[in-house]
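*Asks:* Input: structures, listed below.
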Structure 1
Amino acid sequence: MISRRISAVMIIVCLLVSTRVLAGDWPHWRGPFLNGSSEEKNLPSSWSKTENVAWVVSLPGHSSATPIIAKGKVFVSSTDKNSGNLFALCLNAKNGKELWRKKLGASSRKVPRNNPATPSPVTDGKYVYFMFGSGDLVGMDYEGNILWSRNLESEYGNISIKYGYSSSPLLFDERLYILIQRRHTAYRSPQSTSLDAFILSVDPKTGENIWRQPRETDALNESLDSYSSPIPYEHSGHAEIVVIGSDYVTANDPKTGKEFWRYEYAKQKSTRGRNISSVVTGEGLIFGVPPRGSQGLLAFRSGRESTVTDDNIVWAFNGPAPDVSTPLYYKGNIYVLGDRRGGVMTCLDAVTGRQKWQGELGGRAPWWASITAGDDKLYCISEAAEAVVLAADDGRFKILSRIDMEDKPVQASIAIADGRLFIRTASKLFCISN
């Protein structure tokens with residue numbers, strides 16, 4: 001009965017996200033259900049640099065963007081290792097053949113351990129949308145034709161934050177949502193003053209604004225920076241766009257931009273409380289990790305149109321939590337990855353917060369890429385390009401395989417589509433298949 005209810009919710013979310021993409025696609029950074037999971041079967045539990053590799057292609061440069069797959073095509077954002085150019089690439093998902101490559105922007109901006117091609121693209125199966133840390137936002141068709149383009153930095157001022165703009169666009173209910181969460185004076189750009197933070201709703205057909213909603217906060221200094229992405233929450237016929245960052249979780253009306261509610265998770269103000277991880281939803285709850293994993297994971301109910309207080313907190317997990325990696329919801333469980341050196345994975349019951357198991361992934365590098373899941377397996381990859389496959393088992397922590405991809409550094413999450421894995425390393429894109 002429970003599994004039927006969960007499947008029904010997933011189907012509703014898929015319909016709201018798009019009427020064109022299929023459950024077997026990976027149209028958004030967090031997959032078809034926007035929670036890191038896929039319903040694909042017969043996924044590989046082990047591979048090597050040659051075994052179970054359907055194809056591998058070299059990319060023009062580094063990027064932390066997750067590949068997006070829909071209708072037999074793979075879309076990839078990339079820098080260029082020889083210049084400051086920013087590219088959109090389209091590949092044939094079956095064989096990796098490059099179908100087209102378009103320069104959509106350029107940036108010489110340098111940020112620590114990041115790059116201007118970190119935001120992942122998003123697609124509805126007919127059109128695809130790219131956002132870059134340069135402020136370039138572009139709508140394209142599947143043939144690579146540019147339908148519209150604009151530069152949000154030119155329009156709204158410097159969007160640079162300490163570690164580089166990283167928020168991925170959201171396509172939900174035939175609208176495009178962009179988060180610009182930044183400090184009032186741009187990092188290392190004192191001439192940029194009186195900057196504001198906001199959420200933008202854009203008509204995906206024309207690129208024009210539908211609404212622009214300020215996101216006000218009393219956060220301080222680096223706590224104003226947020227690298228998270230907007231995520232939809234749909235429950236009992238009520239839809240919200242949820243954002244975590246700058247000391248608050250907030251929810252906005254998708255149609256008007258009106259703020260429904262906010263929850264202050266950082267009542268004691270810090271100057272270093274920047275947020276990277278995004279929220280995830282499941283079982284009618286919203287799950288969020290406060291900055292740097294310092295407060296574990298919170299599970300709370302939507303406030304609808306009222307202030308959310310600690311009374312809305314259903315449960316809290318105070319164990320190892322991520323600084324960067326977004327948690328995963330999969331088959332009634334929440335998986336939380338303490339993503340610093342060693343990587344501690346915890347499986348929690350999504351409804352009650354009860355811990356089912358916990359184990360260490362190992363290695364000396366951080367595990368910053370977000371967890372993905374399908375076919376009762378969990379897929380993780382470290383910055384040192386070491387992939388680990390875990391059993392999505394209620395009863396125990398079990399590592400199925402460990403694979404050294406060698407091509408580091410890696411920050412992009414593993415994508416799942418058409419029974420295959422798509423793994424972006426420092427300079428290559430691998431397609432892994434049984």
Structure 2
Amino acid sequence: MITRLDLRGRAMTPRELRAVLPRAEVDVDAATHLVAPTLEAVRTHGAAALRDLAERFDGVRPAHLRVPPEALESALAGLDPAVRSALEESVRRVRAVHAAQRPADLTVDLGPGGQVRQRWVPVQRVGLYAPGGLAVYPSSVVMNVVAAQEAGVTSLAVASPPQAEEGGLPNPTVLAACALLGVDEVYAVGGAQAVAMFAYGAAGSEPVDTEWLCEPVDVITGPGNVYVAAAKRLVRGVVGIDAEAGPTEIAVLADGGADPVHVAADLISQAEHDPLAAAVLVTDSVELAGAVEAQLEDRAAATRHQQRVRTALAGRQSAVVLVDDLEHGIAVVDAYGAEHLEIQTADAARVADRIHNAGAIFVGPWSPVSLGDYMAGSNHVLPTGGCAHFASVLGVHSFLKAVQVIEYDADALRAVSDRIAALAEAEDLPAHGEAVRARF
């Protein structure tokens with residue numbers, strides 16, 4: 001069901017490793033051509049286009065694009081008590097971690113009368129997307145909303161696809177999560193059109209809409225399919241985005257001491273997300289590889305979404321990768337740059353400290369990815385598709401911007417005026433120097 005890739009005895013550069021390691025084929029460039037008309041329709045026609053697109057893509061024409069307050073209240077009141085308790089504990093843990101992330105302002109004195117201050121300022125308004133395709137993600141509501149709230153963002157809006165079986169409203173568990181977090185601006189809008197609505201705003205088209213249905217935001221975050229990623233790419237520059245998230249990925253670096261039941265269960269846990277989900281085991285143990293492959297067969301046959309799991313495990317994005325030793329394995333997972341990386345080796349914490357490229361690292365047999373998805377306190381919105389080489393997990397920093405404040409007095413400016421003039425002349429920008437000299 002899952003292929004083997006034998007890299008033993010092969011000395012390869014990081015570039016060569018990236019070329020041969022399994023990866024899902026997601027053509028965001030091609031998708032941008034498909035979603036561009038959707039973005040333009042929303043930019044031009046607002047709520048009328050949003051309703052037309054919902055009817056086309058979601059099979060329902062929402063009467064209310066902005067979810068009424070009573071629907072949010074009803075969803076929270078009807079939430080299963082066990083699910084509510086779990087969401088509340090998730091919120092508590094995620095909030096504790098994110099409250100500690102806020103960077104400190106700083107002040108640097110550069111001599112008498114010369115000072116540079118840097119302060120961290122939250123963006124004023126954000127749009128947060130919660131998917132609703134093969135699965136619904138109230139946990140993603142928690143991850144996005146709590147990070148924005150702890151950053152100090154004062155205006156938050158959430159969008160999630162309308163569901164035909166819910167009368168054109170988003171999934172009630174998503175609505176309940178919004179209500180639990182105090183978010184009252186929620187839209188029954190999905191896919192690329194939600195990104196367009198957040199980027200450009202949308203004017204109302206029917207009496208149930210307010211005069212301005214949705215104001216534009218400063219930053220859009222949240223996972224989604226390839227069309228959401230393509231829409232984010234097209235609006236970047238109009239607004240900020242977190243990343244172009246692709247299908248989920250798990251890589252497990254394991255040695256012969258790892259439990260094949262744990263490894264197989266964790267690979268399947270991510271494979272059930274999507275037929276394009278990537279599940280990769282990197283090991284120097286042929287025995288472990290064989291045991292995991294056998295477990296995958298058994299567990300895939302017994303899991304609820306077995307067809308989805310089998311498709312993901314059999315796809316070109318998934319593999320069991322054989323390496324010479326632990327050093328080789330570290331080089332392989334660093335080149336891969338997984339969204340989720342589990343370390344199931346001897347001295348796992350020390351191995352984890354040597355990894356440069358991963359969205360999140362899960363250390364040892366008792367820290368599965370599922371823990372991070374819901375209850376670890378970490379954020380589960382992570383860079384995919386190798387973007388962990390340069391991108392970070394979603395956090396408070398995703399909603400902050402640094403503003404530098406420069407304050408010099410006359411003596412401090414005079415002390416550097418000749419040097420400013422010298423550099424200005426070297427760059428053939430004499431007016432820069434003259435702007436300083438004019439003050440004296």
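Computed from the coordinates by the stated procedures, all read-outs in this text should not be read as laboratory data. All values derive from a computational prediction rather than experimental measurement. Cβ atoms are built from the backbone, for glycine too; each structure is taken alone.
*Asks:* If mean count of other Cβ atoms within 10 Å over residues 152-159 computes to 17.1, which of 1, 2 did it come from? Intermediate results must be reported in sequence, preceding the final value.
*Replies:* Values: 1: 17.1; 2: 20.6.
It was calculated from structure 1.
*Asks:* Can you tell which of 1, 2 yields 1.10 when Cα Rg over 2.2 N^0.38 Å, for residues 368-423 alone is derived from it?
*Replies:* Numbers: 1: 1.10; 2: 2.18.
Considering all the candidates, the number was obtained from 1.
*Asks:* Looking just at distance in nm of label points 7 Å out along Cα→Cβ at positions 128 and 272, which of the labels 1, 2 belongs to the structure with the highest value?
*Replies:* Evaluating distance in nm of label points 7 Å out along Cα→Cβ at positions 128 and 272 on every structure, the highest lands on 1.
*Asks:* Taking -0.56, -0.66, -0.86 as the value of log10 I(q)/I(0) by the Debye sum over Cα atoms at q = 0.10, 0.11, 0.13 Å⁻¹, for residues 24-159 alone derived from one of the structures shown (1, 2), identify that structure. The partial results should precede the final answer.
*Replies:* On the way: 1: -0.35, -0.42, -0.58; 2: -0.56, -0.66, -0.86.
It was calculated from structure 2.
*Asks:* Let me ask something else. Given that mean count of other Cβ atoms within 10 Å over residues 32-39, derived from a single structure, equals 17.0, which label among 1, 2 identifies that structure?
*Replies:* It must be structure 2, since only it matches.
*Asks:* A further question follows. When helix-only ellipticity at 222 nm (-39500 (n - 2.57) for each DSSP H run of 4 or more, over all residues; to 500) is computed for each of 1, 2, which one produces -1500? Mind dumping the intermediate values first?
*Replies:* Values: 1: -1500; 2: -13500.
For helix-only ellipticity at 222 nm (-39500 (n - 2.57) for each DSSP H run of 4 or more, over all residues; to 500), the value -1500 is produced by structure 1.
*Asks:* Something else about it: Match the computed value 22 of relative contact order in percent (Cα under 8 Å, 6 or more apart) to one of the structures 1, 2, and report its label.
*Replies:* Working: 1: 15; 2: 22.
Comparing all candidates, it corresponds to 2.
*Asks:* Let me ask something else about it. A value of 54, 49, 41 was computed for Cα extents along the principal axes in Å; which of 1, 2 is the source structure?
*Replies:* Working: 1: 54, 49, 41; 2: 81, 63, 42.
Answer by label: 1.
*Asks:* Next question, about the same structure. Among 1, 2, considering only distance in nm of label points 7 Å out along Cα→Cβ at positions 248 and 392, which has the greatest calculated value? Walk me through the intermediate numbers first.
*Replies:* Numbers: 1: 3.4; 2: 2.4.
When distance in nm of label points 7 Å out along Cα→Cβ at positions 248 and 392 is computed for each of 1, 2, structure 1 gives the biggest number.
*Asks:* Match the computed value 40, 20, 15 of semi-axes √(5λ) of the Cα gyration tensor in Å, for residues 144-359 alone to one of the structures 1, 2, and report its label.
*Replies:* Details: 1: 28, 21, 17; 2: 40, 20, 15.
Label of the originating structure: 2.
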